[in-house]
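For reference, the structures are reproduced in the following blocks.
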Structure 1
Amino acid sequence: MAEHRLGEALRAYRLIAGMWVRSTMAYRASFLMTTFGNFAATALDFVAILLMFSRVGALGGYPLPEVAFLYALTSISFGLADLAIGSMDRLGRRVRDGTLDTLLVRPAPVLAQVAADRFALRRLGRVTQGALVLGWSLTRLDVDWTASKLLLMPVAMVSGCGIFCAVFVAGAAFQFVAQDASEVQNAFTYGGTTLLQYPPTVFSKELVRGVTFVLPLAFVNWLPALYVLGRPYPLDLPRWTAFAPPLVALACCALAGAAWRVGLRSYRSTGS
């Protein structure tokens with residue numbers, strides 16, 4: 001039964017996302033310009049890092065290639081999640097104006113409909129920009145590559161995407177109660193990715209503990225990236241925790257799914 005529901009949700013997501021992709025590609029010049037605009041806008045974050053390093057040689061003890069490595073892993077993971085379900089932050093608007101009701105009467109899972117709504121292929125600009133920075137950083141890093149480190153790279157990016165997806169869904173579930181809390185949600189999604197672009201050594205240990213044990217964003221890139229770079233984690237966690245992101249992602253997705261179901265059951269339409 002669970003496999004059937006998952007298959008139904010994926011099919012609905014694929015059909016809706018495909019519809020938006022076909023609509024987007026009908027105006028290819030517009031698509032190329034908006035994708036480039038997304039690429040350029042996200043590149044400004046890395047430009048800010050480059051400006052910092054024009055005045056300092058290291059940030060929190062990390063040279064530019066290592067910070068670029070952290071930046072790239074975060075950008076790719078978040079970019080994939082934003083591409084897949086970035087539309088979740090519009091849920092509060094739907095709850096407020098009652099247009100969520102139209103999704104409830106359709107024969108498709110609501111979560112899949114909300115996630116695929118206005119699927120924006122232009123968000124590939126962030127992923128592309130992150131991949132370019134990753135390629136540049138790898139040519140500058142002096143890393144003793146092993147099989148475990150090579151395997152950890154794609155696993156960390158996919159797991160990081162899963163963690164960010166869980167944060168998107170949990171934030172959307174909160175909007176059933178708050179109705180229009182997209183900025184609160186963005187503080188944990190867009191704010192979280194900005195936080196992870198910098199080394200953990202520049203933040204207080206209380207904040208590092210918070211994003212490790214409370215909202216486990218540290219498993220997106222800090223823990224696996226520091227393992228690859230051969231650097232210790234500020235909280236002296238065992239090295240095997242660098243390989244925990246897949247388990248953390250599964251746990252986060254399960255909790256976010258439970259929160260979504262609770263929020264959806266509490267929905268009483270607009271004006272209630």
Structure 2
Amino acid sequence: MLEIFAQIGPVLMALAVIVTLFAGFVKGAVGFALPMIMISGLGSVLAPDVALAALIVPTVAANLYQSLRDGLGAALASVKRFRLYMAIVLVFIAGSAQLVRVIPDWVFYIALGVPVTGFALMQIVGWRLRIAPGHRRRAEIVIGAVAGFIGGLSGVWGPPTVAYLTAIEVEKKEAMRMQGVVYGAGSVVLLASHLRSGVLNAETLPLSFAMLIPTGIGMALGYWVHDRLDPVRFRRATLVVLVVAGLNLIRRGVAGLLD
């Protein structure tokens with residue numbers, strides 16, 4: 001049952017803990033990017049399916065906590081307002097998660113690297129999507145499908161969700177709460193889907209639970225420094241890290257394609 005730790009080895013395990021600690025810190029400080037940092041960092045040193053498995057349990061725990069910070073009533077109000085978007089995201093997560101075991105590694109790397117890099121670059125340059133009220137339902141369906149499909153493959157559906165909420169100009173506090181709700185519900189579906197796909201199994205579940213410890217420590221530190229750092233500078237530094245990580249994933253995907 002604990003063979004996964006022996007297979008990874010102490011050096012790679014230490015790197016995995018450091019990556020997860022940093023991901024939890026960023027999540028606590030700025031409210032997003034836990035799975036993006038984990039899959040980008042862990043995917044650079046571990047097999048794609050192992051990296052994906054490692055982030056699932058910490059993502060569930062972190063996002064459920066975030067979604068309920070304002071209370072259950074506020075969370076349910078956000079669910080009601082964005083129920084169509086959430087439903088589409090969850091359906092596509094459940095469907096695309098079953099493809100992880102059958103797609104080539106290079107497809108996985110590129111499918112993750114492109115949206116992570118694109119999202120970070122858009123945020124750095126200040127570009128944001130704008131959606132007219134008359135096109136909102138269509139955009140909700142399309143963006144929800146894209147977010148869910150990417151999420152099922154990689155465990156990351158934050159970039160399209162953040163872009164959508166920004167585009168329809170959701171108030172900041174509700175946007176943060178809604179992100180937590182979408183991420184929380186999606187991560188539960190992701191967990192169930194990958195129990196079915198086999199990514200989460202008796203071998204990888206202990207690794208995923210083990211990553212709860214550095215995630216929790218990182219989030220606690222992130223919350224502690226939240227009011228002591230310039231959030232704009234910290235967010236920009238985080239986005240630069242995501243660009244570098246995303247480009248590295250694209251590089252690995254291209255290298256795999258050319259092999």
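Work out mean count of other Cβ atoms within 10 Å over residues 37-44 for each of structures 1, 2, then name the structure with the largest result.
Evaluating mean count of other Cβ atoms within 10 Å over residues 37-44 on every structure, the highest lands on 2.
Once Kirkwood radius over Cα pairs in Å, for residues 21-108 alone is calculated for all of 1, 2, which comes out largest?
1
Of the structures labelled 1, 2, one was used to calculate mean count of other Cβ atoms within 10 Å over residues 45-52, giving 21.8. Name it.
Source structure for this number: 2.
Check the numbers for FRET efficiency 1/(1 + (r/R0)^6) of positions 101 and 205 (r between Cβ atoms, R0 = 30 Å, to 0.05) across 1, 2 and tell me which is largest.
When FRET efficiency 1/(1 + (r/R0)^6) of positions 101 and 205 (r between Cβ atoms, R0 = 30 Å, to 0.05) is calculated for 1, 2, structure 2 comes out on top.
Using mean count of other Cβ atoms within 10 Å over residues 125-132 for the comparison, can you identify which of 1, 2 gives the largest number?
Top value of mean count of other Cβ atoms within 10 Å over residues 125-132, among 1, 2, belongs to structure 1.
A value of 41 was computed for relative contact order in percent (Cα under 8 Å, 6 or more apart); which of 1, 2 is the source structure?
2
Using the calculated result 8, 32, 40, 18, 3, 0 for P(r) over Cα pairs in 10 Å bins from 0, in percent, pick out the matching structure from 1, 2.
2
From 1, 2, which structure was helix-only ellipticity at 222 nm (-39500 (n - 2.57) for each DSSP H run of 4 or more, over all residues; to 500) = -26500 calculated on?
Label of the originating structure: 2.
Read the figures in this text as sums done on the coordinates, not as results from a lab. Bear in mind that the values here come from a model prediction, so they are computed numbers and not experimental data. Cβ atoms are built from the backbone, for glycine too; each structure is taken alone.
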